[in-house]
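Take a look at the structures listed below.
What follows is calculated from the coordinates using simple rules that are stated; it is not laboratory data. Computed from a prediction, not measured in an experiment: that's the story for all the values here. Cβ atoms are built from the backbone, for glycine too; each structure is taken alone.
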Structure 1
Amino acid sequence: MHRAVSVGLVSAGMVLAGASLASARVVERSGNTFHTSVCPETARERARCHAHVVTDSAGRAIVNSFVKPNLPSGYGPADLRSAYKIVTSGNPGTIIAIVDAFGYKNAESDLAVYRSTFGLPACTTANGCFTKYNQNGKKKNYPPDNVGWAQETALDLDMASAICEDCTIILVEGDSNTFGNLAAAVDTAAGKGAHVISNSYGGGESGGSSFESHYNHAGVAITASTGDSGYGAQFPATSDHVVAVGGTHLVRSGGARGWTETVWRGTGSGCSGFFPKPAWQTDRKCHKRMEADVSAVADPATGVAVYGPNGGGGSSWLVFGGTSVSAPLIGGVYGVNGGPVNYASDPYAHTNKLYDVTVGANGTCPFSYWCNAQVGYDGPTGLGTPHGVDAF
């Protein structure tokens, strides 16, 4: 056991990945769990993915070598569906699109390992469940692979699968992580008939504001992660046309629900300086768009199992956190529901179908609820987390 990682997420069957994942990234700590961002900070008009991989104290990713009948460390589909009371599995007529930057040549084969390990039905090109496109909507000329973004993509594909196991999945790969290329990929996803488009990335509002119109697709649930750096607004989560998804610390408990959630301190929140407040959002201290709307698990200390690139040229079982977990998870909930979507308004009309998160904070802010959990709406977790699918 590596004592730097929290009890329950690491077992004796875990080993360290190659040193290539240690690099010069900042090693962060959540409780006794070390973790690093898989995507580095970027320049203006470029987005950074919000995935964090669990590591040792030196920043080397920890790989779980177990195979069936043992399951890998980290929460799997049964855990997540139990925590959020998801009892149905969606249908193949509902398309969930995953939008990420750069290529991931092993996306389909790695997804197959995740799904088979956890007993989910196969989702392949051959059976029509999985399709990969470039940002122009072509099944060819994919961008070059990038390990960090490929890890992000693996996480997104696995979380959408965990919640909506029968949904159809399309992956749209942006040529790079510029907001322009990612926006083009979002438009392509919408054009392919996606009911849900999941985006686990973000950056400064000033760099992304000119691309906001590409996230406005009526009738489509476009989820966007709120960030992994604590309090501070990020785009596209601050667009008034997306569902901004924050993050929590999720643990089993002895209560009626069987689980308890508090704020993950790394989750983003903030009051937009650019985008108007949608009619359904009624908090009084932010006169423009406020993030988040809803939330789900994101703390690496209570992370999820993912099968994806290990940085050494192969693929392995890893544990991930970040609001890159919560955005595709909420996307999966929208997929299971499968009903009409009116931007982010539906949860605001069904707050009784959410678990309110009332404990925790993600920083220091001008007004308490912008960065501190409270009864009802707050910035870090929005209205709360799913209690079934009826709020979506």
Structure 2
Amino acid sequence: MIPKKILFPIILFVACSAQIASDIYSPSLPAIANSLHTSISNAQFTMAIYMLGLAVSQLFYGALSEGLGRKTPLIVGLLIFILGNLVSFFAPSITVLIMARFIQGCGAGASSALWRSIFRDSFEGEELAKYGSYFAILVTFIVPAAPALGAYLEKYFNWRASFAFLSLYALITLLMVVLCFKETSKHHHLERLKPIFIATSFKQILISPIFMGYTVCTFLCYGAFFSWFSVGPILLIKIVGMSPVEFAWITLFAGGFATALGGWVNGRLVTQLGRAKMLRMGFSIMCMAGILMLMGESQFGVNSLAIVVPMILFYFGVTFIWPSAFAGAFGPFGKMAGYAGALYGFMQISGASVIGTLVSYLPHQNQIPLALVFISASLLAWIIFEKIVYVQENALNSQAVIAT
């Protein structure tokens, strides 16, 4: 067993690599469009195509980890991730940058899929939800912190400096995994790489209404969450007139405070109130954020406060979703956490890719499209939870009581 003081920072570095890469250059989207002589929509698409590679590759890494363990696939993924970063740094055109971002996403898929499996290997039950919540404080804080770093790298160097930083970060993470990480999987075996075993395992997870219900909720919520990084820079930098650094600091402090507070509150209350109540609370806050953004547009137009305040509220609410959905989905699949992690990660990141692509090609004259995404995603996720997940969990609990 790896000591927690060694395991925790390794998981943190691994988990944050995919998050940082997705958002670090979001303040540079207008600069990338100008530098590579392309449209802002194409620049936004480089974020969505990264998410596509990130989503699809997780299915591969998850299956591979069930046969070889977590460490070897993680090393392979980090090497591909470094390659994608280097090609992105030298990209002479938007076409090459789009291709490089897809490669980058395919490498980052290992980190995105396997950190959850490693976490599930090491924790279980309510402890999984508790530590997952505290872990979420750190991981989700990286999301708003990454654009701040990218904004300063652009200010003092140029937008390519973000990819130089990512290359260095990936190299450090690779060295930590190679030198310090010990295998956490206890159930991996080469027999699990046989096509029939892979197909049977994925089928077992796919037909679970609880797992799929939680992952569809995550698909919708993460897609809405990611939409901010695609649309926010256009609204605040291009339309309102903020500098990339100002946008980044607002995202860092406002978003970072909201996610940290949300993670802390969820960690304190989830063991007292249970996952279901925390999820309902999160869905309702997310929906209110979208309504507030619509009201702000009608009263004040495209105004920084009318955009940022609802964003803060959305960040706070969505932070209640990640740890509870994660714990609920993974609970029944401890012995096949690699497959479960792959499917869960695939669904989560697919939400960012699908909804992020849709949002990037919507009109950006005001915040109405973003507000509608916030509202529709939270309401749909809430309905799915109540009509599928909650019903199925109650049925299982009733069966367990009868059996005893």
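When Kirkwood radius over Cα pairs in Å, for residues 103-270 alone is calculated for each of structures 1, 2, structure 2 comes out greatest. Computing distance in nm of label points 7 Å out along Cα→Cβ at positions 151 and 375 gives 4.1 for which of 1, 2? Only one of 1, 2 returns 4.1 for distance in nm of label points 7 Å out along Cα→Cβ at positions 151 and 375, namely 1.
Could you figure out which one of 1, 2 the value -5500 for helix-only ellipticity at 222 nm (-39500 (n - 2.57) for each DSSP H run of 4 or more, over all residues; to 500) was computed from? That value comes from structure 1. Please state which of the structures 1, 2 yields 3.9 when distance in nm of label points 7 Å out along Cα→Cβ at positions 63 and 191 is computed from it. It was calculated from structure 1. In terms of distance in nm of label points 7 Å out along Cα→Cβ at positions 71 and 175, the structure with the greatest value among 1, 2 is 1. Which structure, out of 1, 2, was distance in nm of label points 7 Å out along Cα→Cβ at positions 135 and 351 calculated from, if the result is 3.9? For distance in nm of label points 7 Å out along Cα→Cβ at positions 135 and 351, the value 3.9 is produced by structure 1. Kindly point out which one of 1, 2 the value 1.05 was derived from, the read-out being Rg/Rh (Cα atoms, Kirkwood Rh), for residues 215-326 alone. Of the options listed, only 1 reproduces it.
One of 1, 2 was used to compute log10 I(q)/I(0) by the Debye sum over Cα atoms at q = 0.11 Å⁻¹, and the result was -0.66. Which label is that?
Value -0.66 for log10 I(q)/I(0) by the Debye sum over Cα atoms at q = 0.11 Å⁻¹ corresponds to 1 out of 1, 2.
Look at relative contact order in percent (Cα under 8 Å, 6 or more apart) for each of 1, 2: the largest one is in 2.
Identify which of structures 1, 2 gives the largest calculated value of distance in nm of label points 7 Å out along Cα→Cβ at positions 79 and 111.
1
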